[in-house]
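Nothing in this text is a laboratory measurement; each read-out follows from the coordinates by a stated rule. It should be emphasised that the depicted structure is a prediction, and the values quoted were computed from it without experimental measurement.
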Structure I
């Protein structure tokens with residue numbers, strides 16, 4: 001989601017850019033620049049949601065690995081996996097529209113592994 005503050009900042013940046021351009025370039029360039037700002041914000045949101053999903057996957061995987069040790073301690077057997085069971089995050093992982101955005105934007109290519 002794009003917050004009001006984010007929209008306000010992007011509009012002010014676009015207005016400032018349009019003030020520095022010639023009259024004939026202003027309208028088209030300003031609209032194009034504003035659209036680019038919103039597109040960048042959308043890509044950032046998709047990246048953040050993907051990164052959050054990766055944290056959930058890591059928490060579940062780490063808990064399984066700790067429990068599967070040869071000699072697990074009590075801590076290893078009782079690893080906190082609340083984030084992996086969060087209903088909102090589970091719904092986000094099952095959302096088809098978000099999966100399509102992941103496929104289109106490929107946020108996994110941005111993450112250092």
Structure II
């Protein structure tokens with residue numbers, strides 16, 4: 001039953017998904033950077049045939065004075081997921097010039 005559901009919705013293992021966790025001590029700054037970054041990155045993701053979801057608060061939203069937001073990227077190709085990850089990093093560096101936001105990547 002779950003296998004059919006995952007296939008119909010193109011969830012792993014039938015497609016690839018990358019979770020990007022963005023972490024920073026100031027919630028307002030994290031929100032501001034993601035608001036600036038995501039419109040540009042969403043266009044790149046859609047051009048590549050992928051889908052982007054988020055940002056969402058992480059399950060454990062605040063841990064040790066750090067706020068966490070998660071962005072999900074979905075695509076059928078592992079290689080394109082990795083290219084989109086690299087593009088996200090480059091776009092973030094342009095917006096977060098002080099490199100304050102920490103990133104954690106999980107391939108699902």
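For which of the structures I, II does the calculation of helix-only ellipticity at 222 nm (-39500 (n - 2.57) for each DSSP H run of 4 or more, over all residues; to 500) return -14000?
This value belongs to structure II.
For which of I, II does Rg/Rh (Cα atoms, Kirkwood Rh), calculated from the coordinates, equal 1.22? Don't skip to the end; give the middle numbers.
Numbers: I: 1.22; II: 0.99.
Going through each structure in turn, the value belongs to I.
Given structures I, II, which gives the highest value for relative contact order in percent (Cα under 8 Å, 6 or more apart)? The partial results should precede the final answer.
Details: I: 23; II: 41.
Once relative contact order in percent (Cα under 8 Å, 6 or more apart) is tallied for I, II, the winner is II.
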